[in-house]
Structure 1
Amino acid sequence: MTPPAPPTEPRLRPWDALRFRDYRFLWGTGLLVVISLWMRILATSQWLFDETGSEAVLGLIGLVQLFVQIPALLWGGAVADHLDRKKVMLGAQMGTFGVLLALGMMSGAGVLEPWHVYTAIGITAASQMVSNPAAAALAPATVPQRYLMHAITTTTATQNVGMIIGPLLFAAIVNVSGLTAAFYVAAAVTLPSALLPQLIGVAGRAAEATAGSTLARMKGGFFYVVRHPILPGLFLLDTGITVVSFYREILPALVRGLFQGGATATGILGAANSTGAVVGSVVALFFAEFQAKGMLVLYASLAYGIFLFGFSSFSMLWVGVIFIALIGGADSVTVAVRHTTVQLTTPDNMRGRAHSFMVLSATTANNIGTLWVGIWAEVIGARETMFMGAILAVVAAVAVGRIWRPIREYRG
């Protein structure tokens, strides 16, 4: 007699991670953090531009952030694997709250100066980088392992929604009440993002927290990632396609070169990209139980390069809207798989550092990509630059997939 087949677990629905109370608190925290972040970015940059009228003054924001983000990120990853992650998030977000509140008070009193704003940007950029690894490392403890990709993808989708809500909220507040009110509202949004993680019931500290100095823990995290069979290949894949095509910071120049458009076209394309990212995150949820996740990230990376061909090949804005939305969607799938792989293949006492090195790789690639695209667009033109980027992105996806066998074989 044939034995009965073992019962199969029901297929997960896209929103199933939200069934878990602890995850809901972490999810809400992530949404508030992104809304606050974008309000801070827009409020500080708008204040500087209104005060000085200088594009170069805005350009210095990138230098300030780059200077503080790398050490803060590495330190934050080491701290997240040693201290209570909920307390790390509390300290980081309360720091951001205090800075935004101070900006509102100084702006209202008419004593705010550019150096105050740069200092605030540096502090809040650092606090964001400290909080990020702690939140990411806490996520696997809030849901069963089967739900982890759903949780990470839901968080990614929600953060993309926050990237839409934040600018819209900023615009509405400034239009009605001015920049000072925007600083106060950003502070008000930040405060609950510090408090919500404290309601999470699971332990905030890694079960086997790493001992030793912070520098030793950072070094240990680096060597763990380097020796990992999959992570270096995933980080290299992301770097390979991002460096040759990063478009977000330089979108106004691309809009002018590709579509002969201005600020309105830039806004339309930016919104389309964010919308595509949200849709891509939802699509990734339906692949949560797809076992060949290594091949999934390779397919999504290849699709990213192919969509770049379309984006660089047409002059009609509506076609550009379609392709930049597809680019955002493909990128969201790669992000979801990459984040999930880091969490699933890394022990709890190393997750903060592994995540920090992943973010470090992505942030560095973004900055180099902005420089690459900007220089080449000036030399050979925006269309030619993006077409070249499409070719190199496809080559990078194929080459990494061919060379890095553990990625092709990864099942998760």
Structure 2
Amino acid sequence: MSDLFRGYNLRDYDENVRRFFLFGIPLFSGMMIQSLLYNLYLTRLGYQEDFIGQMAGLAPLASGLFAVPTGIISDRVGRKPFLLASAAVMAVTQIGLCTVTDRSLLLVFAFVAGTSGAFIWVNHVPFLSENAAPQRRAQAIAIWMSIQALTRMIMSLLAGSLPDLMGHLADIGTEEPEPFRYALYVGSALCLVAMLPLIGVHTKTSTRTTQEPGTTTAFPWRTFIAFGAISICRGASMGFSFPFFNVFFQQALLLSTPVIGGVFFLSQVVAVPSTVLAPAIARRFGQIHTIVPTRIVGSLALVLLGFSQSLALGLACFLLTTIVEAITAPTEMTYATQVVPSAYWARMQSLRVTGFQIPAGLASLAAGFIIVEYGYWATFVLAGTLRMVSAVILFTVFRGKQIEV
């Protein structure tokens, strides 16, 4: 039992890492409010899934386009400026997104908001890898993702009730956009609060300036290409599915906003222990043997979700896909830092973010039109198929490269 929770004592980490964990709590809270409520807000403005798909697609496109420049510059100036910028940009753009209603301005704000994704997702793994001891990297990443899951769990429950609260305070029905707009302002404020813990972070000289064994060898093209292909498949899969889960529950299963919040709450209830146990599972079975079969199961659940017509089946499939992602995502992140020399960490993370976000954006753009034309089943089948392909690529390329964790 002690082995399962090895490395989860926060005193094992320096002040920078602990401050980074504190940064995540309000940031993920603001992100969860936006994620749960914004598409529902757009439906109350009269927009359909095709426009929602365009909005959902622009943010990851921007993240993907800015990922490589962000990685290059952050190697020179450090991670802290970009982490601060991620919270600031997120807050300002969220205010814009829930204040203006003009179609063109909404698209502009959605694109600018996406740059914050590049700032945070390119730098979170390098920051933790540089500030945590090598034997604690897997646990540091797992703690970070557990904070994300736990925060999303709590906020999904609270955020689902926020429009009702705002509507009661303003004496406006929740069929109108205003209660959702006021609730989204709360998310913007939380993103600003997230900047406070980062102010005390001490900038460190990157440990990657010191040559380590293996960095004198040829550039690991095969590894980079493989992770690029895996990220493309995972990103497109996410774009075809994730932005539409809340609208799917509302439109296809006819759930109310508080019930949708409850569904997302349950998904995070199962995600937290899955993320915490992921390093122990990887130690027991190996990273590849953990990721591949688990991801295949998740892909099948995602396909089945598209054909669900009852809450029970839809909830079961949704929870299973959440568990799979909670186990496989941190395991893959840690594995990527172990098979690539530290001199290439930022470039690898930039590649993974670019490879993930641009296909996610393009898939979201296409998904909105596919849903209007064919229904949700078509996009969820595409999402599940692509997720399975990512597992096949990972197994084919890395099956002989198990790393001690």
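What follows draws every value from the coordinates through simple rules; no lab data is involved. Here the structure is a predicted model, which means the values were calculated and not measured. Cβ atoms are built from the backbone, for glycine too; each structure is taken alone.
Numbers below:
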quantity	calculated
Top of 1, 2 by Kirkwood radius over Cα pairs in Å, largest first	1
When mean count of other Cβ atoms within 10 Å over residues 106-113 is computed for each of 1, 2, the largest belongs to	2
Highest-scoring label, criterion being relative contact order in percent (Cα under 8 Å, 6 or more apart), among 1, 2	2
Per distance in nm of label points 7 Å out along Cα→Cβ at positions 242 and 362, the highest-valued of structures 1, 2	2
Structure with the greatest value (metric FRET efficiency 1/(1 + (r/R0)^6) of positions 90 and 378 (r between Cβ atoms, R0 = 30 Å, to 0.05), set 1, 2)	2
Comparison of 1, 2 by FRET efficiency 1/(1 + (r/R0)^6) of positions 18 and 162 (r between Cβ atoms, R0 = 35 Å, to 0.05) - largest value held by	1
With distance in nm of label points 7 Å out along Cα→Cβ at positions 194 and 298 derived as 2.1, matching label from 1, 2	2
